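Rule-based calculations on the coordinates, nothing more; no lab input. All values derive from a computational prediction rather than experimental measurement. Cβ atoms are built from the backbone, for glycine too; each structure is taken alone.
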Structure P
Amino acid sequence: MKQRKRLGFTLVELLIVIIIIAVLASVAVPKFNSAWKSGSESRLRQNLKEYRGAIERFHSDTGLYPATMADIRRQSAPATGLDAAGTSQPIPDGSWGGPYVKLYPNTSSYHPDVRTIGYAYSVSGATVGKLMVNSSAFDLNGVPYSTW
């Protein structure tokens, strides 16, 4: 009987390789996803720090809080700002030193679940001038984003 020359892999060998790749992928993919979300949370924290710093610089320069988040990136001084009670007051001449940031937060930030993460800028009450995360979601440590 004539022996055939083997030209490829058997079906069993191919299935074993596919199973090994699937097992490795099932271990690696969750780790990559967690690292990606952690990076996104770091970016969100950094954005909050930058925007809050811009609000504080605005307040330090003018003695008032921005009336809107857009005021921290304006090229020229806004006409008014908010005092600690949330009352609109004119910006003192020559006190404005902006723009304080190049970009400002819109309705969402860089985050895996972008539909649930947004910013809330307070313009009234005891929290006037405060920038908070507007979300009911939790970070990787189980802390609500709204407490950041």
Structure Q
Amino acid sequence: MVNKILCSKGISVKKIKVSLVKYDMTKTKNRNRKDMLVDYKSEDAVITQLERIHKGEKVVKLHEVVWDEKQIKEVARLQKIDDNLTFTGVVNFFDIEKGFGFIKADEEMDDLFFHKSACVDGVPYDKDVVQFKISEGPKGFSAIHVKIIERING
């Protein structure tokens, strides 16, 4: 899921989705617009975007603004990734001979690849709880700065 979401939207996507807005413009009344993106969650941002869409015509009144709360949570999650904050998860596979493994993140996303060179304090074993950051590499997203929080095996 992290590849699908981040690759399709890009990490830098930070627009907020308005599911529905009902409004009046100076020349037309009782307008509706669905699925509009704005820069931030505020009526001012909605007005700014509507005036861009209507090429400078002024918004007279906003009657209703319905925010897409699910998308807003996703934007917040992407912002967390973009800010390179730490995540936690469980190692669900690690091949010591080949030097790579996969982490099942606590967040809802695909398992993340990691290489032993990304490990801060030794290599984790299967089922170990780890903390990590996410980086985009040549083959997609992977875990970096992998640190063992709780050793389960060994």
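Source structure of the calculated read-out (FRET efficiency 1/(1 + (r/R0)^6) of positions 48 and 128 (r between Cβ atoms, R0 = 41 Å, to 0.05), 0.25) within P, Q: Q.
Source structure of the calculated read-out (Rg and Dmax of the Cα atoms in Å, 26.5, 103) within P, Q: P.
0.95 is what came out when FRET efficiency 1/(1 + (r/R0)^6) of positions 64 and 120 (r between Cβ atoms, R0 = 35 Å, to 0.05) was calculated for one structure; which of P, Q is it? Traced to structure P. If helix-only ellipticity at 222 nm (-39500 (n - 2.57) for each DSSP H run of 4 or more, over all residues; to 500) comes out at -6500 when worked out from the coordinates, which of P, Q was used? Value -6500 for helix-only ellipticity at 222 nm (-39500 (n - 2.57) for each DSSP H run of 4 or more, over all residues; to 500) corresponds to Q out of P, Q.
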